[in-house]
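Have a look at these structures, which come just after this line.
Throughout, read-outs are computed from the coordinates displayed, never taken from laboratory work. In this text, all values refer to a predicted model and were calculated from it rather than measured experimentally. Cβ atoms are built from the backbone, for glycine too; each structure is taken alone.
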Structure P
Amino acid sequence: MRRLGLALIATAILTAEVDAQAHDPPLFAAFKAFCVDTGAHPDAVKAAVEAAGGKLLAPPGATTFPFPMTVTSWDITAGGASLNVSAGTQQVPPVQNRAEENSNQCVVKSFVNDDTGIQAIRNWAGVTPSLVLPGNPSISHFDYQEQGSVRSKLPTAKVDYDKAKIEGRIWSLVVLQAQDGATVQLVHYLAPPIPR
């Protein structure tokens, strides 16, 4: 009987979570499902998008200029909205005193205005934007660290910032909003490679 009770509680919690996501604005729901829940890792993004019925937009691409990058894009309909999801990597080699910087990136583009979804994404960030460029399109840039699922502002002390960087806790979020659509980019700056 106790197992049945626990199973019913677990089912109720899962149902409530799914129901909450079903009521999220389409852009926010897609951003969470394809970028946040996957940690912006390209293989996880691919699996999530394709499981949701996404269709490959073009063969995966790569470039070495200005530095090595990869990208794969899909078209998908989510919550009745037509979206484009892209995932990729970026590898910036060391230059002068700057160390190598690698990142995973996930981008969701909506082809309609979604003010509610944009506001939900800004609220999700949980930190004040580091840069806001008003106009059409407007751009908001958020830089933060993430420990577990808790987002907080970046440390100001160099030793703490360097520790966050070494531990791979630094993220950025760029929200571009225009009258005819919106684009959200989530970037996870990976822990730097260990020198050999």
Structure Q
Amino acid sequence: MTPADPPLLTPAKRQQAGHYEVLGETLAAFELFENGWNPYSRFLDVDKVDFILRKLHEKKPVYREAQVKFGKLHPVGSKWEKSLFDVTTWRFFKTDEFDAYRNRQDFFLIYVVSAGFGDDREIFVFPIKVFCQLIEKSITRASQKHGTKKVMYLSRSLTDRNRWFLRTESGKMDTISEANCFEVSKYRRAFNLLD
């Protein structure tokens, strides 16, 4: 590539590449494989299962099912956010989106967040019951067109890149506290929860 050649992956070309969920599933497949799980893709996303995970434990196969979600990371925008966080991602969920799976011990939600392919990214492994609780704690948004949904904001601490928070209150905050955030750091790269 010469300096006169245009970049191969412009934002417009990335948008044409397909659904961001495919990127999330691809990144998750690599991460799962590196952590000892063999991810098998489902041809159709039925029953909210993107991957069937298989691993040998004491010469016997262990199986888990996983739904993968992708969230685009964005630099925070407002002045008050910049004093607490450096990046954030948000995504809308129906209030009861995973209720049918809530009590399943073998079902997980894998949340991949990334600024772009190959850029700053992170992966979270949530037992589905925990993820349902996070949806409940998320900020409620109501509209005539879409009804009531929850918007889940996951934001990374400005002072410690290993700390991530679910924002539970909308609007300006002066500090990160239990009143406005719920820490989700222990689910960051928590592949051990699959065992």
Taking -5000 as the value of helix-only ellipticity at 222 nm (-39500 (n - 2.57) for each DSSP H run of 4 or more, over all residues; to 500) derived from one of the structures shown (P, Q), identify that structure. Q
When mean count of other Cβ atoms within 10 Å over residues 123-130 is compared over structures P, Q, which one is greatest? Q
